[in-house]
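Multiple structures follow.
Values in this text are rule-based calculations from the coordinates and carry no lab data. As the structure is a prediction and not an experimental result, all values here were calculated from the model. Cβ atoms are built from the backbone, for glycine too; each structure is taken alone.
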Structure 1
């Protein structure tokens, strides 16, 4: 599956390189013949797009390397770094274009448009629209941020080329040149695009909240298994597009022995991998009270108290050990709280005052993406 994805990305990127190089050559010739700064800036943009596609190819090839002793989780994250390089390249191209445009404002060139120039510019616009939509479609299909960003940039370029075409028509009709100002506008557009791409990929490299849909699918897959009374604390680690490892806690009856639990965990690992393509490297256990009906009543009362606090999203892993008078549970506190640990301390104090005969062990949990359920 991964080799097919790699081939699709590389084939699409080679198409992008060839198309952008042809467009850039055409626009350089047109820019020189017509003495147009805007067309030349547009050509620079096409060259940066070709370079972006080349980076995508190299990044995809490196990311496909197999795991080894030094990198046991593989090289999938290289695709994120290739996207980072593309964003930096786009940003640099924008800064370079801005410098050229300012120079053109200080010493305005006199353009010399011909009908043939307008004709080829129109062809360039059409090709860029086709290329942009093609890149975005393939990028979405194979989950490639690099292709998607390249496609988005190609659509931006099409809009830029339309602006250049309009500027040429305005000059032919009125003899008023807006070349330098248009070049300035194009440069700002490119810089803005590069900045937002940088912001997005840096956020992903830092570690974003996991996909809620994927998290819910995994939890539902686990909870449908016989013997599981709840699944919580799902954590996923992203090692490249569609490459995840993770851990989770499951609630089982406190009467189960180690052999029963071992069989269940192995079954869950296999099931989650087959259905959700995620490998669970660790599955923890929460015990569920089965001995006393009064424990369940006490649990419900305590949960009502905890859930009455506005920033509490969930309570789970609840267990009462009557032999040593101990109650333990985890609580998920929203990030909207200014002090999540303080919330836990407040809850603990309230419970200790109401139930002084028990020792409370409350663990602060984080909602990594599955949401309160």
Structure 2
């Protein structure tokens, strides 16, 4: 089972029931302060942490005096608008004493389905992490309708883990792992400590979407595990109600770990390598050597551009002899690439009329 302190990049999902008292609707400040201490402890070990947090609707609903029963869509969106401010402030106040700068990132399902939005989200999260900030991601419930919703933060957390190349994901839940049956209904249910492969038998044990104890049930957690492990990210389901839930997990608290067979970078490169290219970028000899040495592709090393591709779409990378070196995701459209090929990165703004990214294809978006 994985140790959290050895993770390079860790995503932690936090449900509403952990943050907000179900009876009073108030924020559980003591619990949040304990979580903040856990996050500071992990960052002290060099772990890059991203939180995926529910709670905005629950906090906003209480502030607006709305009932705890099911809300109409517009009431949920209004509650989210009020609650997002309170949720962001609560995290800021809990983490600031530890010298941690917080950042709020709101997403919908469309942000991961649309390639341009996906790349923008990934770039923003990477920059925040690089600058030492702690991104706190939530579904943008103020604008999300059913057709553009993740619907649960388990799958959102898994998508974030895949997006940023996290190597570990922890779902803080109201159960202490994945069971052979719902332990609330079946006293003979047993908990799995480790699941290496999600078999049809395992899927059958997850039951229906509403059969688990938390929102969405165990089925959504299994879907999250599939997304995470396919991206090279190990995932844990554990009980989150303890005052220091991440410390407790590190110290051996009950949990189920889903293992990943690849590391995140290898999984991403395999994903890129399987894509069908939409165009070809041909390099000069110097750029080809630079790529083989692990560098990104800069516009100055591009000799020719062909095809019709958009930003974020796959292109074949050819050497000066026409031999294919690999595939990569272009950070520019075909028209933009034509304009900047052969030019230094410092000239991009003058050529395009707006600032651009230095690399035409970043080394993390390349499979050679």
Exercise. When helix-only ellipticity at 222 nm (-39500 (n - 2.57) for each DSSP H run of 4 or more, over all residues; to 500) is calculated, the result is -11500; to which of the structures 1, 2 does this value belong?
Worked result: 2
Seminar exercise, completed: Computing FRET efficiency 1/(1 + (r/R0)^6) of positions 45 and 245 (r between Cβ atoms, R0 = 25 Å, to 0.05) for each of 1, 2, the value 0.90 comes from structure 2
Exercise. When you work out FRET efficiency 1/(1 + (r/R0)^6) of positions 229 and 293 (r between Cβ atoms, R0 = 30 Å, to 0.05) for each of the structures 1, 2, which one comes out largest?
Worked result: 1
Problem set entry | Value 17.7, 49, calculated as Rg and Dmax of the Cα atoms in Å, for residues 21-220 alone, assigned to which of 1, 2 | 2
Exercise. Taking percent of Cα pairs over 35 Å apart for each of 1, 2, which is largest?
Worked result: 1
